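FYI, it's all coordinate maths here, none of it is from the lab. All figures in this text were calculated on a predicted structure; none of them were measured in a lab. Cβ atoms are built from the backbone, for glycine too; each structure is taken alone.
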Structure I
Amino acid sequence: MTRHADVPCWLSVGDLADEHGQYEAVPAPLYWIKGNNEGFDAIADGSLPENCRFLANGTLRDVEGLRIAGLGGTFAPSWYDTEPAELPHPRKASARATALADKRRHYVRAEVDACTRLRGVDVFLTHEAPRPFRIGRIDAGKTQISEILTAMQPRLHLFGHHHRFSEGARQGVTSVGLDLVSRSYLIIDSATLAYERQSL
């Protein structure tokens with residue numbers, strides 16, 4: 001979760017829904033991309049609280065003078081070549097099982113391609129990390145995110161999913177992994193995109 005220092009709005013890299021797929025009302029505009037744990041039906045039908053402003057994959061939005069784009073969801077090789085509208089979302093016996101079966105939790109090639117064509121992006125939000133992103137001996141980063149950063153060259157990249165704070169440069173772009181919001185968040189200067197981490 002991030003907050004602009006001089007603008008009353010927040011940005012998030014996903015996983016905002018509660019265990020029932022519902023969203024809390026928030027006091028200031030919150031722009032966010034999907035994580036892998038969302039209320040995908042609420043997103044699809046637009047039944048979100050007033051200040052919850054969903055950013056669809058591969059789109060660009062002007063937010064208080066900043067150009068924000070995102071790629072939400074996780075990578076699943078078996079679903080990557082599916083069209084977004086064709087991702088299945090079956091109903092299961094429990095809310096948790098239904099959420100896990102919902103393939104809308106993934107991004108697909110068409111959305112990645114749309115992101116690579118975007119230019120003039122100030123802040124790029126992704127749920128997945130770029131490569132390399134080491135967790136022990138494993139590189140948990142995704143090639144598609146690195147390819148987008150190479151093509152897009154945003155001024156700042158923020159990602160989540162792994163819920164651990166990290167800082168680095170990927171493809172010549174400052175890339176920051178966000179912590180759990182219960183542990184820390186960033187305050188970003190909207191003019192310079194300099195950021196400061198606030199621990200809780």
Structure II
Amino acid sequence: MWRSIDAERAGLADLVEDLTPAEWETPSLCDAWRVGDVAAHLTLAHMGYRAALVAAVRARGSFDRMIRDTALRAASLPRAEYPPRLRAMVGSRRTAPFITPMEPLIDVLVHGQDIALPLGRTRRMPTAAAAAAAQRAWDTGFPFRARKRLAGFRLAATDTDWTVGTGAPIEGPIAALLLLITGRYAAVDQLTGDGVGAVRRRETTRRT
């Protein structure tokens with residue numbers, strides 16, 4: 001798992017270093033986040049207890065607000081600051097307070113796509129790592145609430161042995177399923193099955 005995190009962080013550093021000023025300002029897959037905000041957020045995985053507590057107080061206890069606010073504050077640095085910060089994290093085994101190593105894995109895999117897909121860039125997601133991240137995101141209610149959002153569907157990967165849920169089938173690459181589980185719909189075109197239409201309608205309703 002840590003080797004996967006290291007590889008993803010190194011690759012993300014290369015990706016961030018290659019971004020143009022226009023790409024930095026491009027909306028990411030995260031609502032109201034620029035690509036640059038996501039890149040900045042990835043450098044905060046080593047946030048300590050004190051900094052996390054201060055951020056939580058500033059956000060008045062809202063986890064979503066805390067994550068967004070810390071990312072926006074971190075994104076105020078010159079763009080050249082972020083690649084070396086990401087590279088400096090390679091080899092580290094530190095985590096932010098109250099989380100397991102699985103959360104950094106989910107972060108680097110999913111946020112890598114949050115950056116790459118809106119820019120039309122291809123970033124391959126390792127299958128085994130994606131399956132582990134998808135299972136963790138499915139099993140953990142907060143913050144993705146995947147089992148509630150995707151109740152009534154059976155998700156099955158076509159490139160690895162991985163299945164969750166019951167109901168109308170949704171099948172496709174584990175990378176696309178991980179994005180769906182974590183609330184991203186940018187890869188729905190890669191999915192097939194009777195449940196895909198209903199998922200599309202839910203997303204359309206959510207955005208209107």
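A value of -15500 was computed for helix-only ellipticity at 222 nm (-39500 (n - 2.57) for each DSSP H run of 4 or more, over all residues; to 500); which of I, II is the source structure?
It was calculated from structure II.
So mean count of other Cβ atoms within 10 Å over residues 140-147, computed for just one structure, reads 19.6; which one of I, II is that?
I
If log10 I(q)/I(0) by the Debye sum over Cα atoms at q = 0.07, 0.11 Å⁻¹ is computed to be -0.18, -0.46, which of I, II is the source? Don't skip to the end; give the middle numbers.
Numbers: I: -0.18, -0.46; II: -0.21, -0.52.
Going label by label, the one that fits is I.
Have a look at I, II and say which one yields 3.7 for distance in nm of label points 7 Å out along Cα→Cβ at positions 28 and 132, as calculated.
That value comes from structure I.
Which one of I, II has log10 I(q)/I(0) by the Debye sum over Cα atoms at q = 0.22 Å⁻¹, for residues 76-123 alone, as calculated from the coordinates, equal to -1.01?
The structure behind it is II.
From which structure (I, II) was distance in nm of label points 7 Å out along Cα→Cβ at positions 92 and 116 calculated, if the value obtained is 3.2? Please report the intermediate quantities before stating the final value.
Values: I: 3.2; II: 2.3.
Only structure I yields this read-out.
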